[in-house]
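What follows is calculated from the coordinates using simple rules that are stated; it is not laboratory data. Everything quoted here is computed from the prediction, not taken from an experiment. Cβ atoms are built from the backbone, for glycine too; each structure is taken alone.
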Structure 1
Amino acid sequence: MYSFNSRIRYSEVCSNKELDFFSIINYFQDCSLFHSEAVGQGFDDLEQRHRIWLMNAWQIQVSRFPVFGEDIKVSTWAYDFNAMYGYRNFLIEDNQGKICAYANSIWIYMDTENNRPVKIDEDVARAYRAEEPYPMDYAPRKISLPDNLTEGTPFPVLRRNLDTNNHVNNGEYIRMSEEFIPENFKPAGMRAEYRKSAVMGDIIIPLIHQNESTLTIVLADSARKPYTIIEYTV
């Protein structure tokens, strides 16, 4: 397990002084990158191997959103590697050791020269020293598309949305989707399935479906094919 301590900054909270799913994902993503650097599998090693890790799916459950000024501990560990897939859990704990949020994530190991998934190198898997998975109710990797999706206003990918791979960062899709969450809908759970990468110049079309307990937001291309499917639950 890799952990780091932090304090919730004003720049990370919403108008209610709490973190949201986007800021929680940023903490989780930073923690996974710190972990990779600590075990010798960071940016430089990936570049030498011509490899990257791409996010395939998130499942996050929040019992309480941490607030401005609060001290937290963020933790992560790998729990399995299978062919091209890597599996990783995350936790956010408060200063009393109580769990504020926990998550499962699925990553794909990619060859950047051929732009295709490849089997995870054995020395890479060994470096992470897989641990036991977190005891949670694991949802399927794929999210089913609901019927009767309502189309929202299209918007462009901006430079600020891109990461070091020149793709839209996985957290940025969540930030985009949060614009379509109604004020009276208060999700405690979030799942995301990433199907393809959006890049600079792409136009994203939001497709939305809501019932009493679930809000599904599809961020799609001009042919209505999903880049990402996000499902929020109360």
Structure 2
Amino acid sequence: MDNRIIDFLYPPRCPVCDGLRPIGAPRCHPECRRKLTPVGSCTCMLCGKPVPDETAEYCYDCASRGESSFERGVSVYLYEGDIRDSMVRFKFHRREEYAGWYAEELLASQGGKLTEFAAEAVIPVPIHRRKMRHRGYNQAERIARELADDLDLPMYEDFLMRNRYTVPQKELSNHERIRNLMRALEPGWQAEVLARKGSVPKRVILVDDIYTTGSTLEACSAVLRRTGVEHVMAATVCIGGGYS
């Protein structure tokens, strides 16, 4: 169906305020975009969280965690205020159309790093089938698909799968979270097919919506490495602060 007809039947909304926007206008109201806080240039060399100044190489989480299964992380906005509200609507209120703007912002902000990484594929963080039934879609997959299209790369939505439903693990240490998540993750059917063909991608971009402690991306990256993937870059739309 023509995009103009789709816009007429389902008026496009700004991903920040959720207000209607004119057909053919930018995906986000310019005044709404200005309310958001970009990650900035002083970031952790590993995960991409903001750090106090250029003398700090790593954020607190990465410095205390040690060796990581992914090589680099990039993000666009600090996870606060209006973008936090946007993410809630995207994940829980079926605003999946926001994904196109999220990918657009990732490319505009971090396109150089994403391109230099020379990835061979884009892989989303998986969700359990129970969450899939409840939400109707995997929000990470929606962003990954848009980003893969923008980068002209294949997107393997079933390369990873969750075999267990995990509840919030706020009381656990980061190490315990990663261990529990790794038990809940395994290679999916696409990983098995590509392994039989000898064509598992060596360099991949792992996509999620939000980076907080990094335990989910670390666990996914560790499983990816076991399948034969050698280099992983994590890409998220939002990220938490890195000062503490």
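Say we calculate relative contact order in percent (Cα under 8 Å, 6 or more apart) for every structure; which of 1, 2 gives the highest result?
2
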If log10 I(q)/I(0) by the Debye sum over Cα atoms at q = 0.14, 0.15, 0.20 Å⁻¹, for residues 100-203 alone computes to -0.67, -0.77, -1.14, which of 1, 2 did it come from?
2
Kindly point out which one of 1, 2 the value 1.5 was derived from, the read-out being distance in nm of label points 7 Å out along Cα→Cβ at positions 52 and 84.
1
Of the structures labelled 1, 2, which one yields 3.5 when distance in nm of label points 7 Å out along Cα→Cβ at positions 20 and 220 is computed from its coordinates?
2
Name the one structure among 1, 2 that helix-only ellipticity at 222 nm (-39500 (n - 2.57) for each DSSP H run of 4 or more, over all residues; to 500) of -5000 was derived from.
1
